[in-house]
1. Given a computed value of 27, 17, 13 for semi-axes √(5λ) of the Cα gyration tensor in Å, which structure among I, II does it belong to?
2. Using the calculated result 2.8 for mean projected area of the Cα convex hull in nm², for residues 13-52 alone, pick out the matching structure from I, II.
3. Quick check: -3000 is what I get for helix-only ellipticity at 222 nm (-39500 (n - 2.57) for each DSSP H run of 4 or more, over all residues; to 500), calculated from one of I, II. Which structure matches?
4. Comparing FRET efficiency 1/(1 + (r/R0)^6) of positions 45 and 101 (r between Cβ atoms, R0 = 41 Å, to 0.05) across I, II, which is largest?
5. Given a value of 25 for relative contact order in percent (Cα under 8 Å, 6 or more apart), point me to the structure among I, II it was derived from.
Structure I
């Protein structure tokens, strides 16, 4: 089972893609709660150079509440991570976690419908980046 889905965005800068992803997430009811700049963190912590790579912690409060009331430890899988990374030829790849894959580990059938709804919204975001 795949644990993510992704697309490649061409013709935009890394920062433009971050803004685009954030805007598309917002349209689907997600806010970005956390933003981890992996390139910067690895440089500061272990002095290595790494490609531009940002992890956005996206959360839709409505679905988070539903999931938490169905399974109180599901918070270990929240927020939903979306990765923006610079590839070859200045192409930017955007990947989102597949919530069906991650939430299936909880083995709670009441999470299935929630995971499907969140998956549809995240897939919509990914599909509308081009």
Structure II
């Protein structure tokens, strides 16, 4: 094989038309991710992009939108308990699932109902 994968550049989550302000409040204001400009030729499609570590999260507008309830990104967090507390203060529902050895984690939905996993690896 002459090719090799180097990593993930971005993940895309779908959202309904007109989602941009809610996406900015959740991903930008609540989670603290920095919004990055979309390329000019893609701006007319709507949505918005954020930087998350070395990867990007793209919020894209989808006709006949249905939220992802099983598929999800797993976002690695430093100080997971502080994030949990912050989200709970904002009345974001936290969902617990079966533990995985070597990490702490929880799930929450974005404003559009997409499932997001937040996790921290234990030392």
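1. It traces back to I.
2. The read-out was computed on structure II.
3. Source structure for this number: II.
4. Comparing I, II, the top value of FRET efficiency 1/(1 + (r/R0)^6) of positions 45 and 101 (r between Cβ atoms, R0 = 41 Å, to 0.05) belongs to I.
5. For relative contact order in percent (Cα under 8 Å, 6 or more apart), the value 25 is produced by structure II.
Where a number appears in this text, it was derived from the coordinates with a stated rule and is not lab data. Please read these numbers as outputs of a predicted model, since none were measured by experiment. Cβ atoms are built from the backbone, for glycine too; each structure is taken alone.
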